[in-house]
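For reference, the structures are reproduced in the following blocks.
Values quoted throughout were computed directly from the atomic coordinates according to the rules given, and no laboratory measurement underlies them. Just so it is clear, the structure is predicted and the values come from calculations on it, not from any experiment.
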Structure I
Amino acid sequence: MPHLPALVHQSQTGFLKGRHITENFLYAQHLIRHSTTNNIPLAIFKADIHKAFDTISWEFVLKILAAMAFPTSWISWVATCVLQGSSRVIVNGLAGRFINLKRGVRQGDPLSPYLFILAMDYLSRWMVKLHQNGTFLLPFQHIQPCLLYADDALFFFKPDTAQCHLLKVVFSVFYQISGLKINPLKSEVVILNATATLALQLANILDCNLTSFPITYLGLPLSNKKLKREDYVNLLQRFKLKLDTWSSSMLSMAGRLTLINSCLSSLPVYFMSVFRLPKWVIHDIDTIRRTFLWQGSSTHARKLITVAWDKVCTPKQVGGLGVSDINTFNLTLLAKWLWKWHHQSFSPWKHLVVNLLTEPTIFPSHSPLCSTFQELLPAFRVITYFKISSGKSASFWLHNWGLGILCYSYSDLYSYCIDQHLLVSTFLANWNDIFGLFRPSLLASTSACQHLTSLLQTISSFLSVTTTQESQQPDQLHCTLKNDSFTSAAFYKFLKLLPQIPSRLKYIWKLKVPPRVKTFIWLLLQNKLATIDNLQRRGMTLVNRCSLCQIECESVFHISNSCSFFSATLQLVFNLASIPLITFSSTEAALISKEMTTTSQQLLAITCYYLWRERCSRIFRDVTSPASVLANQVIEEWTFFQVH
């Protein structure tokens, strides 16, 4: 429904394109931190609506649609869909008789969420109207009296008894006309900067629990202070609960890698969208993921870790396994707010920062994300540029608005500038008195004056100073990443690949072989297998002899290149596949060579994998298989993978 966001008040963010659940949380967090910092009394009521989807009145929904001037025919279609609802109770697999419903919208119906938020829009607009006419009092003028996300509601008001009585009347009337009732047992109120006696009195009026921060709002810990260690316990507990449901002992390393990338690494995404994780939390998450990757579970016997975790978290293009770097991923998710700041013409959280906090910046000084945004800005400015219209959004020195980032290319002038954060519009407005923007000592530097003259000439040839000064159109921020659109994934890739060069290891991920073979080859080409020579380097006392040929010392190079058993097995494999075997200096050279056919590279990789399995079988289980058996297993694996 593309036109629905225009109908629903900004205080609602659920089920609407262009709005996100985290916007409500960030709004509440900024407001509460501002109230705490400035010692301003504030009451926060977190309301739980009892069985919201099941109890909403059909008559109320239809009246709301009519009041919003929906076509009569469309309303009748909705009525036909809603009023004919029925249910059956299933007991021991047997469905009972149909029960005709009298209220509620069906969960799972794609139309139901939209009908519900239209009904809740009545409550949000009612609260706004009461605030605007001075009936419902708030400590600040430029804030929303309530935030709604589906049936999660958060109300802000001035902590006094009159406001509590009014709020209770609103809930009572809303229940009578809509059927939606506040559940006092699951609702709670927090009072900031007020006496304990008043707080208890307000909780009694609202007939709900009196609590303190942090509280859980939209699944996240909402607090007026920095989160403590115990506030992260639930996040870390989710990893343990997820791991307990997996039979990790039955998975290969490639299977565990897939689960890490698809599941474990995504568990903290929602949390990281609004919080910067402390280093100890990132360390604990990495410990969980590292343990699962190398040994499956903390309860299993400890296995050898042969590759540093930083290398594992490197993108595949530069030789890693592509596991998400939690710290960098956290930063890229938070960078989304920098992009939204410039691209959302109006949103409640931006309106709050600009009007209430009187700081025209996304990171007010009391914000817990202030230092994080400061850390992100240099990289963010590299991938973005402004298309200048009025010049009132772009920083003259710090943003790229067509001439690059001038604080780098004209660093001497930047050091002389009085206001290093001045906007493009401010610079152009002082075009005829340009020296007034710089310290008088600029005139004593001949080179700086020459650079200033050069800069002014460059600006004159790039844009029309007069037209820009007269323009009222907002500046447009664009992104240099894919499709001129900022995404956290693209920004993450930019940050991880920026300082690095492509690696030879990236070719192994293009091999058309099973994932467990790719993972094995990745270890093999880095000499990270637990061969006897590698174990000896780690201080273990072992007799070094190859268990396959029983002649030479065991090493990664020997097993995959010079071992006679390897050569015999590989020759049998290629004979069975009726493919001529081309000789190369090493397995690595063969796998990345363009002279080798795709089939030859597949067979070589699978052969190396099965030879390593045979080596481990001989050492740990004392079971030996001849080269002919291994060759047949390789062909079977290769054939099966081609078919499937």
Structure II
Amino acid sequence: MIFKNKNLFLKIYILFVIITIITLIILQILGSKNRVGYLTDFNLEIDRTLELNNLNDIRKDFTVDGKLDEESIKNYMFTNENITNYAHQFRIRYYDKTFRNSDIYGVYPDLSNLPDYMENAVMEGGGSPYGNFTYDKKTIEIEKVDNVNYTLKIKLDFYLFLISVIILIFLFYIFVVKLNVFNYYSLSPSRLDYIIFGVIVGLCFFSYIYSDVLVIFPFSVNFWNVNPVNFFYEVYNKVGSYHKPDDLPYLAYVIYAMLYFPLWIYSKVRGITYYTWHHPNFEVGTLEIMYIKFLLLFFVLASSYLLYKISKKLGLYENRSKWVSFIFISSPFTILPAFVISQVEIIMIFFTLLAISDYLDNNRRYILWFSIAIPLKLFPIFIFIPLTLLREKNYIKIIINIIIVILPYIITQIIFKSPNPSNRNIIALQTIVDFKIIGASIFIIIYGFICLYSFLQNKDSYDKYEFNRLIIYTILFTFSLVVLVNSFFHLYWIIIISPFISLVIFFNDKYFKLNILLEFIATFCYALMLSYSHTFITMGEATRTKSIPFIKLFVKSYKYNNIRDIFPNIFQNANITNIIYSLFVTAIICILIINFPKNNKSLSFDSEKPIDRKIYIRFIPTLFIIFLIWYLGVKK
């Protein structure tokens, strides 16, 4: 990136800083004027009422499956004669249509002249429009308290935002305009690239974990504590609550039990039992969480190495193969599901890549790896069938191969049948098949065409590298279909396309920059979708696991649960969220279109051209999620 007039940029920057300072001074002067509002929206505040009457301990008696039954506890408070003080919440509202609480201003009412019955009235702090007071009655009959004076002050958050913008623009000037660091090119990933990746992964390690893996690991560890033949029944009675162990197939637990075996030894040494997420005795320590995170890191790095080996088999040079590996591990499609959400799909990806590596070598062992990957998540079966059809045209052999690969899954499902079936793999399959238009399953129709196209391809009409490119593209297209054509898209499934996007990007030198841009659009929309989902990136989810270092050290309470609470007009608006999802889908489809093998048949894909550092934009979605988690945690 070259700026012809660096001095002009600096002058504009200085002018921007001066105008910003003057604007802040004017806003502060205007806000300091006394204005009149009123208090309204009176509500009983359960937590403070219990605290006032020293009844905090009764909360557990009204908690069901981790949720407080508010109606029951209100009835208890209204009928308990020992409760003499009630805490009520209020909100200040305004007659002035402009100067009121906003993203810029915090409101500071004068509460010194309130009615006598409103005792100990205080605001929540930080310029919040909410406050509370104590009252000796259960309900308040009045609708509002009028003539409340208030002033406005610029929020600290707004100051910090502007300071951050000023600093970021200055850093942009130093590193991009003056030093021009993004004009640096490299034939292979540098040490700096891996250091940046390590720092980002470290932040993910210590910031957040989603609950799904904390459901799986207790069942897996306790596999060693029960009769394996009667696993589902015994382990549910031992550690289950709400969640059922048969959410996963029996073979999956055999694999996970081996991976979590060190935690079983640790539990025996300490004499502890691991219970599942919603169990009343659920508890997990920092060591266990770090073990889970490092286990996922191992499989990400192992998958990255396999991707490097696969790239070389596909005809990419050494340096390009290293870039494919790095693009995969640094993708938000990899980092966010594996290290933030901490989902175990990366283990399935590892065995799938093992299978593809052997498939490219015409080694029949690939069937073994597929038979291991399929119980972890049924998705690999969707690529196994087209890959079989690409090489095998004999109907009998095709059927035999399919039977062999799914036989271990079917046999163990029959032998180790759960008394209360609730198989997540089947549920996941149903959400894919049930996506219909005019009564027809879109997935079945398109997948049928994929299988037919694969069967009709003649391997001998391709050279070795062209055919291998077709294999990778078929996998990417099929997995993209699983992700996009879905009645209930699970955001962490996105990791299944990450390795194959990384590969096709480097098959297409002509559209390399366009591919990077499209991937950035898709990953940024994906990060936004994670941030405004109801469960994935929330403080309610995070604070239930006190052993995450960030939560343990810094988060005592929180103001916002997720980004929907910060920007309700944006992220609770269905039109806006639909646009974000549409951009995500469009970017993925565009990647599929411009990288279709027939469109690029004559293009060279083994170029040793160096890669410039504009690819660092790929880190932005991940950094956004990390920043959001920390902001939600420290905001009081």
Structure III
Amino acid sequence: MLTATSPANPRITYRFLALLSTGLLALCAGYAAIVLHSAPWAEASQLDAIFPFYKWRTRLFSPAEYATAKQLMLAGAALMAALFGALALGQSGRAELTAWGRELRAAPRFWAPWASLTQSQRRWAGGALAALTLLRLMLSSPAVNAEYDDAASYTLFVSKGLIAVSSYYPIPNNHVFSNTLSWLFYQLHSDFWWTMRLPVVLAATATTALMFVGLLRHQVRFWPAIMAVGLFSLAQLSVYHAAVGRGYWLLTGLAMVVFFCTLALQAGNAVPRLAWTGLVVAGVLGTYTVPTFAMVLGSAFTWLGLHWWQHFGRLGRLAAAGAAVVAGTLLLYTPLLFISGPAMLFSNGFVASHPIAEFLKGLPLYLWQTEGFLAGQMKVGGLLTLATLAAVAYLWRRGRAGQLPPALATPWQRLVPVTLWFMLFPYAMVVSQRVFPPGRTLLYKAFFLFVLVALVVEWLLQTRAMHGKRWLRPALGLAFLLWCTYQFTSLWRDNRRPSQNNAQFHAAFAWLATQPIGPVLVPEPTHYIFLGMYFLSERAGQPWKLDGRPLPGKAYSYVVAFPNLRGYFQPVFTQLPAYRNPEVDIYRVPTPAPLADANGLPPYYHLAD
């Protein structure tokens, strides 16, 4: 079991790490082969047609090159599987597999702290989790939390098949592992909520339970654990992404696996193979979800490296595990690298380095706003971070001097240092890479802040100076209520405009869906995404065809544009729109259709300069 109090770390052999690595790489290469075999060359080479609005195009590759890529992935999977089989032969190999299996079967013991809670505590924790889940289910309804970025994920990737999800990368919105899970749900039902929102709610619920039990395992007491998980779960960013299909709660859950495995490996627990497996597998899947998961891995591997810096054998094993994570991640991304090209993954606007002068000028504001964003208020939330860090420094000194109550000493000695490292080290990577990753990609990091806040509050309530001050608990409760009120009012405020726009998009779809079926020209990307989503989700059986660009010689029945020539598509019609609302004009094209120009394009097709 993963525990911080187990005896010294049993020796992990390189044979085990080789078994773990070859088994993982065989699975990753095999999955990449499945992706490439899921579509013929004709489909894979025409993925640009999914979203024809960018000048960027996928790589040009021949049928022979595509066939070679498939064969290489199959050969790689077979080779890794053969190596795994060879390593498993013999007495030592069988012994490693037996020990590995025994530890994997012990994984459910991670949840043992739940059984140690009193009946009242279990009711409180279970009720809180149920309430959070109900809140997330309510907020996940598109009628409450408007479709936005996850509409693009649904229309452009999930609904277009496994090859599009895994290899088409026109925008970094394609969080591949998250969209792959949504694609699996899409195979059962095309409904948008079922496909994009339900998997996120399930991931958020599982991650919430993981956080809570993980803190209990590391001697955080019941109410501070409830407080830490509750504050994180109710912060605006967490609430929003627990209801929207972007994959950031999935990333957070995998980050928690890495975090608790790091604690287990540092402590030298009784199931080291399980901890190494969790670290490596979660590392691969996390980076396959969002590439900025590298910050989680950077925190874990540097912490363990510093902890083991005098143990060269352990450093070698850590390096081997890191190499397995890198190799497994690259294999999973192979279809994307082959079809979309390396530049879209490694040099897009979110990961490209800024000039050093520009970076240094923007760094202070970025740090302040990011910490504020994670704490719940972009402009002043950083004050909570500063106050917490100051309190942690003070209590750390007291703990070193043995001046903390015994019940508080253990988490401050064993949990707080790692928590601080995972909270602060990502900024070292930000500086080294000269990038400004969006605050939402660091959502997981807010958990570490709120763990520290909860531990500081626990000490504050027990300190002799505050003992007997009856106003303290009501004051903390009032502060919590005010903070929660701000989180939800901000969420409502930020969501109001998208909800209004989406209502107009849906009204236009509802009108169009009642008309005779015919080809639809939708040259505005926003209309293309949202109307496409509604037709796929709500009219999956109807043969509506939406084109983002006019096909030469094709006659269209309907043309969609923004009202009042507001967009870059400015159609030329003599008649009024057949349908109009504040966000959508729909023109019915006269029959017979107007004659096309010399390029085969309709005369009403006009783009603003």
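So helix-only ellipticity at 222 nm (-39500 (n - 2.57) for each DSSP H run of 4 or more, over all residues; to 500), computed for just one structure, reads -14000; which one of I, II, III is that?
This figure was derived from I.
Matching task: 28.7, 92 is the computed value of Rg and Dmax of the Cα atoms in Å. Pick the structure from I, II, III.
That value comes from structure II.
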